[in-house]
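Nothing in this text is a laboratory measurement; each read-out follows from the coordinates by a stated rule. Model, not experiment: these values are computed from the prediction. Cβ atoms are built from the backbone, for glycine too; each structure is taken alone.
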Structure I
Amino acid sequence: MSRILITLTIVSSLFLGCTKKTETSAESHEVILAIWGNYLSPEMQQKFEKDTGIKINISNYSSNEELLAKIQMGSSGIDVAVPSDYMVEIMTKMNLLETLKPELIPNKADISDLFLKQSFDPENKYSLPYTWTSTGIAYNTELYKGSITSWKDLFANKDLKGKFALLDDVREATGAALKMNGYGANTTVASEIKKAKDTLLAAKVNVKMFTSDTIDILKNKEVVVAQAYSSDALQAAAQSGGKIAFVIPKEGTVYAIDNLVIVKGARHPEAAHKLLNFLLSKEAEISKVKNIYAGPILKDIAKELPKELQDNPVLFPKASEMRNMERIRDLGTDGKAYEELWTEVKTK
């Protein structure tokens with residue numbers, strides 16, 4: 001009788017092993033990627049698919065909060081996502097991220113130490129940096145001949161009534177208003193947050209639109225000026241023959257490290273790790289910087305870029321400018337004040 005049980009156990013184990021291999025093989029044909037618009041060039045998508053036989057299904061989002069809502073709904077089937085730094089911390093606390101397997105991501109070794117071991121994930125247990133961007137002001141030099149050097153030049157400029165856009169992102173828009181008033185972007189002081197709210201409400205009557213997709217509205221002259229991410233502003237400049245300028249406001253601004261994560265319960269974990277490793281390759285990094293002008297995160301990559309990009313002050317800002325930037329942080333329950341502010345700004 002015991003021999004029969006042993007035999008059955010062996011047969012069952014072999015069967016389960018074969019089943020697992022079949023599932024692994026089947027899953028490797030697809031990976032679902034949630035990513036910011038324009039953050040992956042068609043050429044790199046095609047290369048990954050050709051090299052691995054894995055199809056990337058892409059969905060986009062306009063804010064970190066929208067991404068979080070998609071993941072929380074659970075119906076999106078997202079495997080890999082690219083949240084900003086503070087959202088990684090939120091997702092980690094909510095147990096929405098898988099622990100990464102470093103042995104499956106050898107290209108991690110090429111990441112600059114400047115972007116590793118950040119406060120939102122000090123051991124890079126759940127995330128690896130993909131790129132970084134700053135937030136500033138982009139404007140069409142043909143349509144606007146005045147000087148723009150500060151957030152005040154955007155928020156309080158009567159000449160721009162109905163001609164400018166703000167990012168459709170609570171922490172970005174509020175961060176700019178806070179910086180304009182001399183406060184930190186992560187303040188929890190009620191009076192400072194109220195001042196930012198008043199600034200945004202006063203500016204809203206002059207705002208043409210709230211949107212996080214600023215490339216087309218800038219190059220198509222739908223707006224004269226826009227609060228924009230550096231990578232979008234540089235793309236708009238390239239696509240408009242250099243007619244779009246981008247400035248870091250003198251009051252300071254925020255910057256973000258966008259990160260690669262694997263969503264909890266991902267149905268294609270093997271393919272997800274392969275995609276992460278590919279996106280951290282030097283080839284993908286060079287393509288990313290050349291095509292979407294996103295801030296590079298790999299070591300010694302500057303010398304492999306075209307000369308005009310090596311000297312680009314937006315991609316490689318001065319140390320003094322970097323010191324005047326801060327990352328948006330997760331504020332926990334204190335973040336409710338920002339949500340209430342945003343609801344009032346958007347509905348009034």
Structure II
Amino acid sequence: MGLGLPEKIRAIEEEMSRTQVHKHTEHHVGLLKAKLAKLKAEQERSQSSKQGGGGGFELRKGGDCTVVLIGLPSVGKSTILNHLTNAKSRVAPYAFTTLTVVPGLFEYQGARIQILDLPGIISGAATGTGRGRRVLSVAKNADLIMLVLDVFQPDQVNTLIKELYEIGIRLNTRPPNVTVNRATQGGLGITAACKLTHLTEPTIRAIMNIYKINHGGVIIREDITDDELIDVIAGNRRYIPSITVLNKIDLVNPKYVEEVKTRVGGGIIPISADQSVNLEELKKAIYDNLKLIKVYLKPRNGAPDFEEPLIVPAGSTISDVCTKIHRKVAGEAKYALVSGKSVRFSPQRVGMDHIVEDRDIVTIIK
């Protein structure tokens with residue numbers, strides 16, 4: 001009888017743990033990583049089909065953007081939610097108080113920001129421990145992830161990052177500049193527009209072969225690792241910005257907080273949700289990291305609406321603006337007239353792929 005998925009995954013993980021990584025084993029380790037990622041994806045699809053998606057954690061996004069609170073149990077996520085928004089998330093001094101996703105909404109600089117308080121996750125969450133996979137799956141649709149740490153256990157941040165990574169979330173990074181084109185014949189062409197220091201052509205071909213991509217082309221425009229190549233091929237990764245919050249600082253002295261900030265790094269934000277310390281700083285950090293811009297809509301024969309701007313992420317196109325207004329508008333729009341920093345003269349006729357900038361005035365022409 002052949003091995004099942006869990007046994008195959010365990011066997012590869014054990015082999016990887018026994019293999020010392022150096023120049024002579026890089027190729028072998030790269031293939032093990034690819035096989036492991038492929039098996040885990042198969043296991044996830046199998047579990048999802050058996051569970052039928054599961055209930056309790058499905059939630060429609062509200063507001064202009066969504067921030068999720070990720071942390072171990074009892075770090076104060078519910079208290080943060082209740083103090084930032086008008087939500088009433090149950091708060092109690094013991095673990096696993098929050099059993100469903102609790103939403104709240106607050107406004108800042110004209111943006112309506114939805115905050116989701118998720119159940120606490122524990123080590124092993126990405127593989128399903130403590131319903132962790134269902135919890136973490138909500139985070140995949142977030143615009144920003146807030147990692148919440150207890151002031152007495154700041155090293156929990158490593159567990160949170162690891163669990164998010166395991167489920168396919170890459171924090172504070174962008175997708176690798178790599179294009180993979182699949183074909184049905186003609187062999188596999190590999191084009192590297194830069195010097196590769198982590199990958200060789202045989203390793204690239206072998207990884208592609210594991211995913212049964214033997215025809216087509218790979219264009220690599222930056223120096224990448226085997227993990228990043230696997231991420232591109234897998235295609236189900238999410239690249240999401242994050243901020244890290246150190247909660248309950250009212251229980252320690254300032255020197256201790258500074259030591260933790262030095263140790264954890266990454267611009268950690270110290271707060272006390274219970275005592276409302278630094279919450280305004282936290283709101284500003286949330287807004288700044290969401291990188292939102294304001295777009296003023298103008299009817300063709302009317303004045304711009306400066307009272308209620310449309311809030312969209314930086315880098316949005318006219319097509320994105322139309323979709324934000326309504327999907328029907330996106331289907332009917334032909335072009336736009338734009339005044340502002342994104343155009344050379346005002347108003348300027350632009351296409352649907354034109355990227356708007358903060359405080360642009362936009363008229364959609366159907």
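Data table
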{"item": "Given -10000 for helix-only ellipticity at 222 nm (-39500 (n - 2.57) for each DSSP H run of 4 or more, over all residues; to 500), calculated: source structure among I, II", "result": "II"}
{"item": "Comparison of I, II by distance in nm of label points 7 Å out along Cα→Cβ at positions 172 and 292 - largest value held by", "result": "II"}
{"item": "Label whose coordinates, when relative contact order in percent (Cα under 8 Å, 6 or more apart) is calculated, return 13 (choices I, II)", "result": "II"}
{"item": "Of the structures I, II, the one that 22.5, 92 was derived from, the read-out being Rg and Dmax of the Cα atoms in Å", "result": "I"}
{"item": "If FRET efficiency 1/(1 + (r/R0)^6) of positions 100 and 148 (r between Cβ atoms, R0 = 35 Å, to 0.05) is computed and equals 1.00, the structure in I, II", "result": "II"}
